[in-house]
1. Which of 1, 2 yields 14.0 for mean count of other Cβ atoms within 10 Å over residues 27-34, as computed?
2. Here helix-only ellipticity at 222 nm (-39500 (n - 2.57) for each DSSP H run of 4 or more, over all residues; to 500) was calculated and came to -17500; which of the structures 1, 2 was it taken from?
3. Could you figure out which one of 1, 2 the value 22.8 for mean count of other Cβ atoms within 10 Å over residues 3-10 was computed from?
4. Taking distance in nm of label points 7 Å out along Cα→Cβ at positions 59 and 91 from the coordinates of each of 1, 2, which one would give 2.3?
5. Could you tell me which structure in 1, 2 was used to calculate volume of the Cα convex hull per residue in Å³ as 103?
6. Comparing structures 1, 2 by FRET efficiency 1/(1 + (r/R0)^6) of positions 35 and 107 (r between Cβ atoms, R0 = 30 Å, to 0.05), which one has the largest value?
Structure 1
């Protein structure tokens, strides 16, 4: 069985451990790395090639919101924002989604609704894969290849 490779980005060691537990216990996910800052994540992404990134917004140094702008390109792994600022219907959730987040999850609901986070991570990976396949099909068609 193929496992989704997840990179966790959060400055709290406790939250990183909880995310790792939730994602790996739910199956089909393997946390391949954890970073406490954008700078660490930036170095880890090319080396680890995650399928999905969980991203806090409140990070030391560069914040997660500006990092979303950088990693929202189609070739990058999708980001699921996990932040106390991104509860349902919040302004931060809307902004994160506008900047390219695949989904937002309220960090305060992590323990109670970890299954929802796991599902959001899985769907983000699936949607990203579908978009990449569709892009490859379009490229092949443009080059005259039947698909």
Structure 2
């Protein structure tokens, strides 16, 4: 779990250090602009923007019942962030599995991607799709 917060924590600490340096060099206005930028980057790269993750087995069980896709992701992945942001509110209707928190999820992704932990991997009706287009994923929700 801690691994998911390393990048956001480093971004926050870096932002504080850079802003403090700018502030003490006599540029408080620039420091006031830089710190929120670093904080925004930390927020986007944190697990906070994603719906609550569940285990791979639970996600597969729920998907079998309701037919919704399962998305395997990991914090800090720019492709996962892009997919999440482009899905908007419909992202909450999907089953999200953080492969850094769930070893079974990581194993499922490796099995689907020739041993690589390539995310996002979207599983629809038992078939994996690596880094699909957000419009395609949204279409899978309407089926």
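Every read-out reported here was derived from the displayed coordinates using simple, explicitly stated rules and does not represent laboratory data. Here the structure is a predicted model, which means the values were calculated and not measured. Cβ atoms are built from the backbone, for glycine too; each structure is taken alone.
1. Details: 1: 17.5; 2: 14.0.
The correct label is 2.
2. Working: 1: -15000; 2: -17500.
The read-out comes from structure 2.
3. Details: 1: 22.8; 2: 14.9.
Among 1, 2, the structure yielding 22.8 for mean count of other Cβ atoms within 10 Å over residues 3-10 is 1.
4. Numbers: 1: 2.3; 2: 1.4.
Going through each structure in turn, the value belongs to 1.
5. Details: 1: 117; 2: 103.
Traced to structure 2.
6. 1
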